[in-house]
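Dropping the structures in below, format is structure tokens.
No lab work stands behind these numbers, since they all come straight from the coordinates. All figures in this text were calculated on a predicted structure; none of them were measured in a lab. Cβ atoms are built from the backbone, for glycine too; each structure is taken alone.
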Structure I
Amino acid sequence: MSLEQKKGADIISKILQIQNSIGKTTSPSTLKTKLSEISRKEQENARIQSKLSDLQKKKIDIDNKLLKEKQNLIKEEILERKKLEVLTKKQQKDEIEHQKKLKREIDAIKASTQYITDVSISSYNNTIPETEPEYDLFISHASEDKEDFVRPLAETLQQLGVNVWYDEFTLKVGDSLRQKIDSGLRNSKYGTVVLSTDFIKKDWTNYELDGLVAREMNGHKMILPIWHKITKNDVLDYSPNLADKVALNTSVNSIEEIAHQLADVILNR
């Protein structure tokens, strides 16, 4: 009970006391005095009740404001929680992508190491050395890219005097595909990789690329990349190391321009 409520209760109690003190023997003058006192007490009580009403109204207003502030705070907390969830999911997604890229790089290194081991064992087991032809350039590509780009490029390079390892020029019926590819990789000064969406899906092209990477890991700079109908993001997702190399691009250069630029590097023009 508040102080004002206590005052009001005391006044009502006094009014009742005065009323109870009025009896049949009360003189007119005393009765008048008591009635006047009751009137004053009732007026005082009315003022107290009015004040209590104002205080109650203020309390309700304050409570409403506090409730609204609390609701706004809850909304802000929910919004911040959602933002945090979105950020956490993005970080998790980025981490997964990073792990995938890291795994691809590790797999490439493992494959390159295995390639070196396989080549070393193969060389050791071949007790009778055979003379293998040497090439200026090994062309690694997807078969889907032959018609519109790779075959015309290989033909143009030959016309420019570049000795090209290209499957249609080199392979014969009955040849071991893997042995011929290994021989071409071992005996080529340079290797050009025609990166395309079809290239990155193929197992054989990945095998060839691993061989070229293995040569570079031994200190021989030889990979000359060509981007063919592929975006930088595609190359980044496939191999960040390849994306970092300066590459020729079929969307910018013609076949003749690409062939001449390759020939200039290979033949030291």
Structure II
Amino acid sequence: MAITAYRKISGVEITFSDSTAHAFPKHSHDEFYIGANVSGREKIWLDGKSDEASVNEITIYNPGQVQSAIPTPYTWLYYSFYIQPDMLRSLSGFHDDEEFKRSIFCAPDTAQQIRETARFSLDSSNSNGEVIEHLSCLLNTVINRAGVRYKCELGHNDSLLAEKIAYRLKSEMLSPPSLIDLAAENCVTPVQLVRIFSHTYGLPPLAWLRCEKLKLSKQLILSGEAISAVAADLGFSDQAHYTRNFKNMFGITPGALYNIVNNV
């Protein structure tokens, strides 16, 4: 199981992956995700509902949506686009409060366009400008098929509390407060805190923080930082535990990603 082809240009990552026999636990991305399978079928959990995607379906995840995926016993190959929100807004005209309406649905023609655009993008002989042009054409199709909606907002007070907790956790990432301390400081019970935070961010506070640390570590590796330094700076004292969690979330080990990015 590995990312077998990778390219990054301003605000966009394109990958071709073999995740046969690999199960992705619940996680989220900071980017918009658009993908299509080349072979195999995946069982997906998204927003509390179960679905499946084969080569005829496309998968679209908005930033922060929590999902998990399990492959069926077949070779599971797929192309993926990870598009930074600012980049997608720049290309498509999305507003800050807009996101894709549909996430998993049958669209064989669009799935084929995703595969063709990804193959074109991963061909190093094609310029960054040509890749952006092809991606813009793909986004036009995807937006027309998936639709656009306004983000659902929680009650104002709950949303503010969740954002406050998230900010606190990221500010004290290396030594985060306990769930009990967070609840006491904000005059709620731990159960109430987990409910409010999960409603906003899709995961309980400390599980969310672990994902945030892993996402940050990925960005640092992509920027060329040494893995040992990244792990130490983010408080991952157990290298094997860090590698296992990283691979579970991203489908590739930190070392393999570093080698791909740096052409090692």
Given -22500 for helix-only ellipticity at 222 nm (-39500 (n - 2.57) for each DSSP H run of 4 or more, over all residues; to 500), calculated: source structure among I, II: I
With FRET efficiency 1/(1 + (r/R0)^6) of positions 141 and 229 (r between Cβ atoms, R0 = 30 Å, to 0.05) derived as 1.00, matching label from I, II: I
Value 1.78, calculated as Rg/Rh (Cα atoms, Kirkwood Rh), assigned to which of I, II: I
Which entry (I, II) yields the derived value 2.8 for distance in nm of label points 7 Å out along Cα→Cβ at positions 13 and 205: II
Read-out FRET efficiency 1/(1 + (r/R0)^6) of positions 61 and 189 (r between Cβ atoms, R0 = 25 Å, to 0.05), computed value 0.20, structure in I, II: II
Value 3.6, calculated as distance in nm of label points 7 Å out along Cα→Cβ at positions 133 and 149, assigned to which of I, II: II
